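Novice: Some structures are shown below for you to check.
Each value in this text was obtained by applying a stated rule to the coordinates, not by laboratory testing. As the structure is a computational prediction, the values presented were derived from the model and not from experiment. Cβ atoms are built from the backbone, for glycine too; each structure is taken alone.
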Structure P
Amino acid sequence: IVSDSMTRACKCHGVSGSCSVKTCWRSLPTFDSIGAALKDRYALAVEVKRKRIKKEKVLVPIHKGKTNFRTDELVYYEKSPDYCSPDVKTGSVGTVGRLCEADSRGPGNCDSMCCGRGHDNFTMEVTERCECKYYWCCYVKCNTCVRVLHLNQCR
């Protein structure tokens with residue numbers, strides 16, 4: 001993925017913007033683009049099983065319509081665990097009760113984190129030290145403030 005996504009970048013050098021010398025190099029893709037490409041391939045990964053053919057073990061696609069796979073395709077032998085539900089075998093505690101971000105599109109967003117079960121909104125008051133001042137010499141005096149947090153929790 002990385003080598004296929006590399007681009008060519010060039011820069012001109014010269015007096016008053018002339019391009020008397022042009023330097024070019026291959027530039028690496030961003031981590032975001034590599035991650036997106038991997039995620040796309042992950043979604044299309046091919047499930048395989050081991051099969052013995054003429055004393056040699058080979059990986060063969062499980063689905064009938066697919067006879068082989070390309071060298072750039074991802075394959076898997078075992079299905080990924082379901083992290084939505086608790087599973088002692090894998091150590092997954094599930095996502096029920098997890099805090100999530102309702103307005104986010106990132107990895108902690110409620111839509112994906114809560115596995116389609118939805119989420120509840122609630123508020124919480126937190127008492128914390130604030131407006132701290134240092135006094136010469138040698139102590140710090142703070143006020144106590146109450147902050148209201150608006151949180152979301154997976155059902």
Structure Q
Amino acid sequence: MTATQYPACIRDLYESEIFGEAASLAVLQAADNARDKYHFGTLLQLETETKARLRPFLAKYGLSLSEEMDLSDVSGAVAAYKDGGMQSFAAANAPVIESFLARFKEIKQAGPPEDSEVLQSMIRHESAILEWMKREAHGPAAGSLDAIIAELQYPLPKPGA
């Protein structure tokens with residue numbers, strides 16, 4: 001991630017969504033049961049919606065909308081899932097999400113008041129993912145996706161619904 005030089009640092013927000021979308025899709029493809037597929041599909045939906053929502057924000061500052069970036073770490077997310085299932089994936093990735101959350105808070109502090117709403121929405125977004133991961137790291141948890149679903153404009157249908 002780059003230094004907190006606003007507005008250039010808001011590209012970090014977009015790249016986190018590009019990476020999150022790629023990782024979610026890769027793990028979704030590796031998921032071996034309906035529950036995990038729903039969870040990773042819901043995470044994928046969050047990352048996709050958020051990425052699209054950030055495009056006008058980047059355009060406002062003349063920042064690139066390119067999605068070209070290094071995605072080599074995606075394989076680590078898949079490996080964490082394949083090695084131990086959802087619980088292992090969540091436990092391994094919660095610290096990564098914590099670092100993104102800290103970065104998003106730095107960016108919000110660097111931003112002007114007129115950008116506060118979108119910057120705060122990114123903190124809510126990452127906090128929702130962190131809540132899900134922390135709950136799932138202890139085993140399957142009912143309602144663990146609730147905060148993520150609350151962030152979605154277009155939630156996926158629940159399995160069996």
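Novice: When relative contact order in percent (Cα under 8 Å, 6 or more apart) is computed for each of P, Q, which one produces 29?
Specialist: Q
Novice: Right, another one. Name the one structure among P, Q that log10 I(q)/I(0) by the Debye sum over Cα atoms at q = 0.10, 0.14, 0.15 Å⁻¹ of -0.35, -0.68, -0.78 was derived from. Please report the intermediate quantities before stating the final value.
Specialist: Numbers: P: -0.78, -0.98, -1.03; Q: -0.35, -0.68, -0.78.
Derived from the structure labelled Q.
Novice: Name the one structure among P, Q that mean count of other Cβ atoms within 10 Å over residues 89-96 of 12.6 was derived from.
Specialist: On the way: P: 12.6; Q: 19.2.
This value belongs to structure P.
Novice: Where does the value 1.00 come from, among P, Q, when FRET efficiency 1/(1 + (r/R0)^6) of positions 73 and 97 (r between Cβ atoms, R0 = 25 Å, to 0.05) is the thing being computed? Can you show the working numbers first?
Specialist: Numbers: P: 0.10; Q: 1.00.
The correct label is Q.
Novice: For FRET efficiency 1/(1 + (r/R0)^6) of positions 25 and 49 (r between Cβ atoms, R0 = 30 Å, to 0.05), which of the structures P, Q scores highest?
Specialist: On the way: P: 0.10; Q: 1.00.
Sorting by FRET efficiency 1/(1 + (r/R0)^6) of positions 25 and 49 (r between Cβ atoms, R0 = 30 Å, to 0.05) in descending order puts Q first.
Novice: Also, quick follow-up: Computing distance in nm of label points 7 Å out along Cα→Cβ at positions 17 and 105 gives 2.2 for which of P, Q?
Specialist: Numbers: P: 3.6; Q: 2.2.
This figure was derived from Q.
Novice: Here helix-only ellipticity at 222 nm (-39500 (n - 2.57) for each DSSP H run of 4 or more, over all residues; to 500) has been calculated and equals -24000, so which of P, Q was it run on?
Specialist: Numbers: P: -3000; Q: -24000.
The read-out comes from structure Q.
Novice: Right, here's the next one. Ranked by distance in nm of label points 7 Å out along Cα→Cβ at positions 9 and 129, which of P, Q sits at the highest value? If you can, show how the numbers build up before the last one.
Specialist: Numbers: P: 4.5; Q: 1.8.
Comparing P, Q by distance in nm of label points 7 Å out along Cα→Cβ at positions 9 and 129, the maximum is at P.
Novice: On to the next question. Comparing distance in nm of label points 7 Å out along Cα→Cβ at positions 33 and 145 across structures P, Q, which is largest? Don't skip to the answer; put the middle values down first.
Specialist: Numbers: P: 4.3; Q: 1.4.
Biggest value here belongs to P.
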